[in-house]
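FYI, it's all coordinate maths here, none of it is from the lab. The shown structure was predicted, so the numbers you read here are calculated from the model rather than taken from an experiment. Cβ atoms are built from the backbone, for glycine too; each structure is taken alone.
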Structure 1
Amino acid sequence: MPPLVTIMLFAAFGGIASAAFAVGFLWLREEQSAHLLPHLVSFATGALLGAACLALLPEAIKSAGPMRAGNVGLALLAGLGFFFIVEKLVLWWHSQSHAHEQARVQASGVLVLVGDSIHNALDGVLIAAAFLTSASLGFVTTLAVAAHEIPHRVGDFAILVHAGFSRVRALWLNLATGLASPLGALLAYFVLRQTTAILPYALAFAAAGFLYIALAGLVPDLHRRAEPRASILQVISIIAGVVVIAGAERLAGL
């Protein structure tokens, strides 16, 4: 299969299929989905950390070589700064959108759609950069993207419904934002293929995105439940996410 077709298919899986899978939560009773979602968030945290620390960063350092390993660290810091600024801009836009509560709620739905489109486009870029390095790395990156996108999409669906969208329209809009992922992958394929020297730093940037999402986005939510039983289950689910990524990387590399 041509590399571009592979990249587009996996990017579509990371962006669109994860949204479709999240739809399954709509058929569960509210208490069931409320019980499962925290475990899925914990698993996604482990998957992102595993992909960043066990796959993307080691490959970035290996590809850059010992003489340029410091540049990989700079790319990682730049990536963390970039995602911090993007999140700040989204939060600022949200706070400045409208003063009236109802208008603010409606605006939050639009923000979700815009933010998801940008987020999915970046996911597509990360998947393309990984596949241009190796097929096994692309597979692991796609798995990590899908793992964190599923709980993310479930939450976004709830926001869209709360903002006044019908459940059917919220579903289709949620799926439509996933199209940004293969589009981002397509753009990245043609750009990165011509400038392969920056691939190690693109991988470090991808690792930064995964680390930021896991540590700044998901972990604070996990800390909201501090009771011993919930904490133990969170740790187990995080470890499971890391183990699955490590196993997938090994299997893909065979």
Structure 2
Amino acid sequence: MSNSLIGDIRFAMLYETGERLGGGTGGLSRVNLNDPSTFSIIRSDFAHIARNYFSHPSYLTIDGRPVVYIYATGAIVTDIAAPFAKLRQYLRGLGFEPYFIGDEMEIRWGEPIDSKRLQAFDAVTGYTLPPTGDIDRSPLAVRAEYSRWRSAAHAVGVEVIPSVYPGYDDRHLVQIGERPKSFGYVPRSTEFFKTNLEIAKEFVDKSRMLKILSWNEWEENTNIEPSVEDGFKYLQTLRETLSGKS
């Protein structure tokens, strides 16, 4: 935070629900956000974030509202609308109107969409590319799933933030809790990355945001950070595709 280049970036908080509230993403199915002890943790955490970071000049805002990415909300099966409405009210009392991004699409790709859940957030996204698992990731399938979510989200005044990755491979990882050992293998390539960047551009909403998974998550092979093996080719693809220049 004291780095001389802090003014050159914008940063935002990712609230790690799994480890903080449920003992891992799989445990979130048993978490009740309306439980007073659980909500007390959330309120205390967000009070700390608000007081220490929201007013920083480099903190990311949308229309003046500080952004918080809330991870793995799609794994929470209990009510989320009421506790997040209560959290908003609490933060307003501290002088902040947050912009909540819910990781709501993940795990719920292809499932019925609950509009009440959507209204807990200002925007929804998915951690990975739709759909998840060892199933169709063709451009047609990706567009269809994003179209479905956009229609449902826009109907209740919520935005969509599309996700893109260059590939995915977690086959070498051990099973973590209730999570399957692998969410599917997608070979890395700049062609795959570029195709899905072009699709994502079609679904960028008023916030003008899209999410790249990831900068340096090497263990799942989604990284775009420059490397000896790949050089700068993924960053080059990113710049050329978003700018429309090659």
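Source structure of the calculated read-out (helix-only ellipticity at 222 nm (-39500 (n - 2.57) for each DSSP H run of 4 or more, over all residues; to 500), -9000) within 1, 2: 2. Assuming 142 is volume of the Cα convex hull per residue in Å³ as calculated from a single structure, say which of 1, 2 it is. Working through the options, I get structure 2.
A value of 1.00 for FRET efficiency 1/(1 + (r/R0)^6) of positions 51 and 235 (r between Cβ atoms, R0 = 35 Å, to 0.05), calculated from one of 1, 2, originates in structure 1. Here FRET efficiency 1/(1 + (r/R0)^6) of positions 67 and 227 (r between Cβ atoms, R0 = 25 Å, to 0.05) is compared for structures 1, 2. The highest value is that of 2. In this comparison of 1, 2, the computed figure 3.2 for distance in nm of label points 7 Å out along Cα→Cβ at positions 91 and 203 is attributed to 1. Supply the structure label, taken from 1, 2, corresponding to relative contact order in percent (Cα under 8 Å, 6 or more apart) with the calculated value 14. That value comes from structure 2.
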